[in-house]
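Every read-out reported here was derived from the displayed coordinates using simple, explicitly stated rules and does not represent laboratory data. Here the structure is a predicted model, which means the values were calculated and not measured. Cβ atoms are built from the backbone, for glycine too; each structure is taken alone.
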Structure P
Amino acid sequence: MKFITLSILCAWTFCASAQIEKNAFIYESAPYPSCHASTIEETPSGLVGAWFGGKHERNPDVGIWFSHYVNGKWETSVEIANGIQSDGKRYPLWNPVLYQVPGKELILFYKEGPAPDKWWGMLKRSFDGGKTWSKAEKLPNDIYGPIKNKAVLLKDGTLLCPSSSEDHDWRLHMEFTRDLGKTWSRTGPLNDGVTTSAIQPSILFLPDGRLQLVCRSENGFILQAFSSDQGQSWTALEPSNLMNPNSGIDAVTLKDGRHVIVYNPVKKGRSPISVAISSDGKTWKDVATLENEPGEEFSYPAVIQTKDGKVHITYTWKRKKIKHVILSL
């Protein structure tokens, strides 16, 4: 297989290199013109992905679309959730997040409602790797599930869902469930939404047992905070050394302890989209540029590491398609 070395950085005690193994669209054509907010997950039977698609964001026809990755190719996507109500009214759906429970079901979290300041949390379950899905379950009031980025399993078996709200400015919070979404608890807001305006956090795991969040903000930089009690309380948000143009990011801690983040390294616009890596969660170095077409939108990434060690990234390509990238780091 041919590899393309995107960048080599040897400024640390180890060399960091990113090799792209695949960079392709999940689909070439779809029964809708616009898509956004992809999510990717590894199941026992392989990779799966989801995103929202419809006429345009906020349009009532927007539903959640889903695909399996089989033998190196994405299958034709199918709609697995829509916002049709019992009275026939239809609401748009938003921000799907997939989570594979170890040894159990695949959960799809998503949001439903006319706008981000008025939406509510929903979930569906699949017990066959995404071939069939349960009836939709509405989450309790003030519980949204993971708002954009993946949930993480804590060492005590609690599922931590990084979340945020937009109904009283942009504020972060954390949600917890110990029984796979049947009962919930949550923190209060982690920021005031005025001095620091932030949404859509991702969770990283530090060697000393602390958690780190990184998130989108309106403050010009990716913000970060730290928790010493498994997400129940957090330090004050502070800027990282990474720029943010008020656009979604995602991050993951690799098996070897390094951290990967996918983001737009500018203060305005949503191009380019890049990959950075860190050994400590604080000092980041870019190792790859995935897209760099001026004036276009490449946004809302999702990133995971699969059991074979590869890093998989999906992101929105010009609001028209979803890209899938496989990296070796």
Structure Q
Amino acid sequence: MILRPRSHFGWGASAADYANPTKGLVVHYNGGPTSLRTVEDCIRYWKGVRTQHMSGNGWADIGYSFGVAVNGEVFTGRGLNRYQAAQGTTSGNANYYSVSLMIGGTEQPTPAQIQAVKDLRAYLMARGNSGTVLGHRDFVSTSCPGGVLYPLVKDGTFTGSGNGTPTTSTGTGEYRPENGDGLYMLYEYGDAIKPLQPKLGVTSDGYYGPGTEAAVRAYQQANGLTVDGIAGPQTLTHLGLTAPAPAKDSGVVEWPGVYLKDYTAHTSARTWQQRMKDRGWTITVDGKYGPASARVCLAFQKEKRLTADGIVGPDTWRAAWTSPVT
């Protein structure tokens, strides 16, 4: 399946809470007909849904785990291991992934969309999900996923054989992992992770599973690094690896190479201050990193369990764009 990461839509890491959905996949639809014809239509629609869910509903992110465009591409919403806002019940949102097919009313799913749901199911099953497929109406009183899709849920159409290996847009090769934010963390995958694993003594399979995370934590602990289980610039550099730069469309601003500490006056100080203000911190955006900015930095570092020194280095800078807002 062609799996589009969040970075494809200009989004960084999801701010939704962590969850471990293992019980199945829930099918949704648009509601009313949307007359989406092309993948470009679907991208605009997907971005609009996220805006509506966050601005209109006040949610932390788009409500769905994934979406399926009319051409069969799978769009990442909240993605793996995130609490949902789609099923309408606490148990449903915590224990099931969700997928919204980008059709509505009496519009028919394309063969590519049907296959994409099968592929997504296989992808999730490889990551510990049961493979059960339900409809939104199995949780709450609603017409979703509509009179066209719900019969396909009930007759087992979506539980057919699927190829759960993500590919690039050309259909070949393994998709680059994560959100394009330059960090490798739990449940991400891709060839870029493989060089890290033998240095930690774990199988080089490109899957950042619990074993790889545990090995990263052990390495960080043994070498006096920040212990967070995430292979970021500090850990990768210590291992002799080159930390990947954030993707241009990831929404993450690359670290400018300037350490911000007391009385640093630099354009990057203004950029960081504005980002922290956008995250809800009370901070003056003036491009001058003085004691007040350092106090915000120190509090932020303690909250995110970073090295608490009041200095904005590469890890603290990256966390300002990639860590969930809490």
Match the computed value 0 of helix-only ellipticity at 222 nm (-39500 (n - 2.57) for each DSSP H run of 4 or more, over all residues; to 500) to one of the structures P, Q, and report its label.
P
Highest-scoring structure on distance in nm of label points 7 Å out along Cα→Cβ at positions 24 and 48 (candidates P, Q) is Q
When mean count of other Cβ atoms within 10 Å over residues 96-103 is computed for each of P, Q, the largest belongs to
Q
Computing Cα extents along the principal axes in Å, for residues 136-279 alone gives 40, 38, 30 for which of P, Q?
P
By the measure Cα Rg over 2.2 N^0.38 Å, tell me the structure among P, Q with the highest figure.
Q
